[in-house]
Structure 1
Amino acid sequence: MSRALAFLLALGSAAPAFAASDAGHGGGLFWQVLNVVLLLAVLIYFARKPVLTYLAERRDTIAKNLEGSAQLLAEAERRLGEWNQKAANLDRDVAGIRETTRRAAESERDRILADAHASADRIRRSASAVIERELQQARVELRREAADLAVEVAGKLLREQVTDGDRARLVDEFIGRVEREAR
């Protein structure tokens, strides 16, 4: 193969000399075509393997990129599906949270009202007990004051209305009663 290549190169280098001698006869076109064919043959012979290797590597790279892109697309579609599902469930979740919060607030309100009613009942009972004690104490105090006043008034009346004779008679009656009881 290398001999054929050497022959082609020699022919290619001689072609311009022949082309100059035949320039007047119209044979120059033949040599120009022959030069182009030889150039292409040399290029194909030397560049074929690197070009084929490059194209094969490029094809493999593109295939890998397509596979990677397909995987990324599948992952993106899966994530999009997840987010769409989450978005669809969001309204339901929000409604659930609102309902739970509403029930918790109602429960708290009921508990606070029950505590307030219980506190009000305790305050009423305590106030009633305090009022009852104060009323009993006031009655006792009033009776004592009434008794003291009655004794004072009675003493004053006795001092004014009881004479010395009445006193002597009362003393005698008292002594007689004590003697009778002593026997």
Structure 2
Amino acid sequence: MDIVTQFKQSAQKTIAALKEELKSIRTGRATPALVENLQITTYNGTTTLKLKEIASISTEGPQTLVIAPYDATTVGDIEKGILSSAMGLTPASQGTRILVKIPPLSQEQREKFIKICGQFVEEKRVSIRGQRDENRRKIKAQFEQKTITEDAKFRLEKDIDTASSDIMDEVDAIKDSKEKEIREI
């Protein structure tokens, strides 16, 4: 596998990680991704699991999440976990299921979430630039070891730069899409 292909694959993994991180940023709309990775301490404090591991999460309309625990004894633990999270959500128990209303975002909250989104994106940009620079160093080393020609060196560097530019455009599109979603009322 050549250097450019390795770079593209590595960058795609970074983009996938960015998409996962951005799912956890709240918008005005209910989505299971908001709470699925919340850490819930259950079974008298002996076990800590992600919410998606102990319950099914679905939506009921655009503003309500429905959480149905696999084990009815964990309802109280899930409620405590949601209440203690930094998301500011209030769960309401209905027997063996929990309803979580997602309130609309204030303008201040929207700006805060857009800023957090920007921080996630910038971390990934730095990571991608680091990957690009590392691959450029590999190309230079191959040229210095005389394993590739000067023409090949310039072509590979150009391919890396083009791929990097395309990937950064993709990151920008993801960021713009998430910011639009956050701004949506």
Structure 3
Amino acid sequence: MTQHPEGKLFRAAWEIQKFFESQRWEFVFIGGLANLRWGQPRTTEDVDATLLTLFADEERIVKTVLEHFQARIPNAESFSLQNRVLLLTAANGVGIDVSLGGLPFEQEMIDRSSFFAFEKGYELRTCSAEDLIVLKAFAAREKDWADIRMILERQKGKINIEGILTSLQPLCDAKEEPEILLRLSRMFDVQQ
């Protein structure tokens, strides 16, 4: 019997979600899992999460995670503290990328997140459709713009456009890329 590739992703996400919950840490799934919920499913081979660390006690948190999960790279602890991403492997071999979150947007994204049952037994905390759009617009890769188009199509009439633009503005200012907001605003105009 052939197994759906998403099943492996759900099990990997469930494994790290249970661990984060056992530690009482705030987190949310982003990336491909959130895209499965809100947009058009596309092939994704790893699980992306944001773990709220708030630029405090990160070394202890990273060490605790690495005691329970295998790192995908040598020197994972120092790499994660320098680059704010911890590269892990779940028990089933699926890659898990954990961003160390600390920005106000990341706290708000976690606060706005909700659980979604992808399959029986796999209820996972994902970001909102609006926050997924913010993350994808900020990344600004062509595949992210394609994902945004599909999210807007699937969630037509349900998206809080003003909230997206309000969240994205300071991120674009920090990145010094105002053209991201312009491109996204044009996409909103087409969808309305």
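Values in this text are rule-based calculations from the coordinates and carry no lab data. Predicted, not measured: the structure shown is a model, and the values here were computed from it. Cβ atoms are built from the backbone, for glycine too; each structure is taken alone.
1, 2, 3: which one has helix-only ellipticity at 222 nm (-39500 (n - 2.57) for each DSSP H run of 4 or more, over all residues; to 500), as calculated, at -17500?
It traces back to 3.
Given a value of 16.6, 50 for Rg and Dmax of the Cα atoms in Å, calculated from one of 1, 2, 3, which structure does it belong to?
Matching structure: 3.
Ranked on mean count of other Cβ atoms within 10 Å over residues 54-61, which label among 1, 2, 3 comes first with the largest value?
Across 1, 2, 3, mean count of other Cβ atoms within 10 Å over residues 54-61 peaks for 2.
Which of 1, 2, 3 yields 3.1 for distance in nm of label points 7 Å out along Cα→Cβ at positions 46 and 86, as computed?
2
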